[in-house]
Structure P
C-alpha cells in the first residue's frame, strides 16, 4: 500500500488541511486478479470516510482530504473470483513514510 499527503496552502487556518492519495501495488501474481479496492478511514477528520476504486490502471487510487491522518485505514481487496480480504493499515505511519 502506498500513500502521499500534501499540505494544502491557502487562507490562514488554525489547522492545516491535507490532500491524501492512497493506492495499492499488488504483487505481480495478483495484479490481474484484484477487481476492486475499498478504503475506510477511521477518522471523521478525513473526508470522504469511505471510498472504492475498480481502476486497475491507477493502482486503485483514491483521493481524500482531511485535517489529520486516519489512525487506521481498513483496506478491502475484492478479487475476480469473489474472494474478499481485509487488512488494517496505520494511516499516520503510511503518510509519514511518503
Structure Q
C-alpha cells in the first residue's frame, strides 16, 4: 500500500486492485481477508467503531442505532477505511 497524502480514494482503489475486487464490493469479504471481526452491540456513543488492540481488529456496529442493513454495510466500509488510512491509524488504538 502506498502513502497517498490526503486522498482516501486512492487507498480504496489500491484495496480493490490488491484483492481483485470490482463493484459492488462484498465488504464482509474485505473484513475476512484482513482479519477484521465485525460485532453487533448496543453501544451508547457512536454508530460504529474500529478498535485495534493487542493484535485484535474489531469493527463494532451499534445495532440499536443502525437497523438498515445497507447503512450497516456502509458503516463497516467506513471503519475499514480508518483501518487502512495511515493518518487515521492513531485513532484506532
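Since every read-out is calculated from the coordinates, none of them should be taken as a lab result. Just so it is clear, the structure is predicted and the values come from calculations on it, not from any experiment. Cβ atoms are built from the backbone, for glycine too; each structure is taken alone.
Side notes on the structure shown:
- Comparison of P, Q by distance in nm of label points 7 Å out along Cα→Cβ at positions 40 and 56 - largest value held by: P
- Relative contact order in percent (Cα under 8 Å, 6 or more apart) from the coordinates reads 28; which among P, Q: P
- Taking distance in nm of label points 7 Å out along Cα→Cβ at positions 16 and 32 as the criterion, the top structure among P, Q is P, with the largest value.
- Comparison across structures P, Q (criterion: distance in nm of label points 7 Å out along Cα→Cβ at positions 8 and 64) gives the highest value for Q.
- Structure responsible for -2500, with helix-only ellipticity at 222 nm (-39500 (n - 2.57) for each DSSP H run of 4 or more, over all residues; to 500) calculated and labels P, Q on offer: P
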